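**Q** Right after this note come the structures.
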Structure I
Amino acid sequence: MNNKEFHNKFNKDNRLAQNYIALVMKQKDSREDRRFFKCNIKCSLCNKVINDARESHNALPVSDGRCCENCNSNKVIPARISNILNNKGLYEKQ
């Protein structure tokens with residue numbers, strides 16, 4: 001599932017963001033939410049099956065799909081930081 005398909009399925013009306021905020025604020029997860037976010041997304045980087053949409057991450061710039069927590073921490077975030085550092089000169093000249 002690519003990011004656009006994921007967004008169309010799980011983030012209508014910012015439901016994913018609202019649910020995340022509720023979880024951070026220590027509100028209990030409803031049975032409806034658990035059912036709604038249940039999925040079988042494969043990590044686009046390591047092919048691990050992700051069963052809850054809230055446990056997946058945008059894999060850009062490494063891939064145009066979703067990734068697991070491990071790949072997000074070890075591959076995606078370092079790639080984003082590298083892109084920022086490599087493009088630093090572009091931002092300073094403007």
Structure II
Amino acid sequence: MAESSSNPGIVYRSGSTGRRAALAAGPDVSEVVTAVRHAPGGGDAKIRDAAEQLGLPEEQIRVAVDFATAHAQEIEERIALNDTAAERARELAEQLARS
């Protein structure tokens with residue numbers, strides 16, 4: 001898992017769902033972007049809230065957001081995969097709860 005020379009602070013990790021961009025010392029970029037999107041307010045307030053929620057410095061949130069901006073399609077595809085997996089997990093939990 002080497003740091004990207006063109007994107008300092010970003011590494012690529014492999015897993016069961018494929019290769020994904022992540023902060024070198026933190027979560028996947030897609031997770032950071034999702035946290036920023038769901039944070040209240042706008043602009044810097046979203047960055048501050050996501051940093052607090054994830055327990056990361058604001059600078060790391062900005063690194064992830066900058067990477068996501070430059071690699072929008074890659075990150076949007078990863079977010080869609082995450083959303084699909086979360087929906088499947090919710091459906092399974094509901095089925096199990098009814099059993």
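Taken together, the values in this text are just the output of simple stated rules run on the coordinates, not laboratory data. In this text the structure is predicted, and so the values were computed from the model without any measurement. Cβ atoms are built from the backbone, for glycine too; each structure is taken alone.
**Q** Suppose you compute Rg and Dmax of the Cα atoms in Å, for residues 24-71 alone for every structure in I, II: which one lands on 9.4, 27?
**A** Checking each candidate, the match is II.
**Q** Also, I was wondering about something else. Determine which structure produced the value -20000 for helix-only ellipticity at 222 nm (-39500 (n - 2.57) for each DSSP H run of 4 or more, over all residues; to 500), calculated from the coordinates; the candidates are I, II.
**A** II
**Q** State the single structure among I, II that was used to calculate distance in nm of label points 7 Å out along Cα→Cβ at positions 48 and 80, giving 3.5.
**A** The structure behind it is II.
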